[in-house]
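As structure tokens, here come the structures.
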Structure P
Amino acid sequence: MIAPRVLLVEDDILLAFEMQDILSDAGYEILRPAATVAKALQLIESQDPQLAFVDCNLDGEHATAVAVALTARNIPFAIVTGHERDSLPAAFSNGLFARKPFKAARLLEIARALFQY
């Protein structure tokens, strides 16, 4: 089986590396983490990820454009945030939800669910 390509959109570099380690150890191919909306959009366009984990707030910048781009390309994604789900913009309604902080098992559970889409 070919490893699914995963896009991580996270501005907390330590959390991005932790997520990368967890997913890599489980056999996923991780694209270089994106800490900005611009970088995430560039990676969506150039790397064609199969699933994504997206923090909705990237150093004060809302990642709504990332959710819109993923939805337009039918790329399943999960929102990884400390916010309540009902406080998120409508563009995030298509994504699964992981509240920070989360456990490795929850991250892997969501990755498996996303890959089944």
Structure Q
Amino acid sequence: MSGETTTLTMPIPPSLNALMSGTLKDRIIHKNAAKWMAKKAWLDAGQPVFSGPVCVDARFYFPDRRRRDRENYGAAVKASIDQLVTDGCLVRDDHEWFDMQVFMLYDRANPRLELIIREAGAA
């Protein structure tokens, strides 16, 4: 995709704290759910493919204004990003091919995670 931008919308995944607590079975269930949500969002978006470096804005829209740890939610997106690499949406997710910013926003009526993916260098 040349200069393209795609938005993948999915439910908010659990924070890293939630992913790391509980039993191993619970952690696997949460991780697999995050992967499935990313795959479904990618399929719903028409299976876009980015063949070069990308910038990703992870925009969390929470139903309330409670304080949350940005880094814990940013890290929780890793399973979703890993799934997008597995599906072929993204080529790689290392530091040379992938840059992500995390935004914590508010939308009481429609809480969600939006992954806005754009080619690096695209406006």
Structure R
Amino acid sequence: MKFTLPLPPTLNHTYAVSRTARHPMFKKKTVKDWEFTAGWDLKKQLMDMKGQKTFTGNVKVGLTFYYRVNRDIDASIKVLLDLLQKQQVVVNDRQIRKIMYIDIFQDVQKPRVEVVIYEM
């Protein structure tokens, strides 16, 4: 199964710390906005793949990032795998047992991330 999604936010736009909240770490608005947009993109692609189901067993994933400029990808991976769970592509992101590859390329015209999921 393959998806193409908008790029997740950078690390500086992902999480923030609150000194007064019950939970000291929280997702910033940029991540919530990305989850909303990418979630709808993902749902549309799932509908186009008629009959695709939620993966219930272990899976392996391949990620290809296309950036405008170089940047860190560590936070991008976390929110991307969380989105797969939130949109019920996998039951739980703990099912992702192997990341087969992470490729990074530059594409100034169309930044994106391509996600490929395989059953193990």
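Taken together, the values in this text are just the output of simple stated rules run on the coordinates, not laboratory data. A quick note: this is a predicted structure, and the numbers were derived from the prediction, not measured. Cβ atoms are built from the backbone, for glycine too; each structure is taken alone.
Some notes on this structure:
- For 2.6 (distance in nm of label points 7 Å out along Cα→Cβ at positions 77 and 101, calculated) the corresponding structure among P, Q, R: P
- Answer label among P, Q, R for the case where relative contact order in percent (Cα under 8 Å, 6 or more apart), calculated from the coordinates, equals 44: Q
- Origin of the value 0.35, where FRET efficiency 1/(1 + (r/R0)^6) of positions 69 and 93 (r between Cβ atoms, R0 = 25 Å, to 0.05) was derived from one of P, Q, R: R
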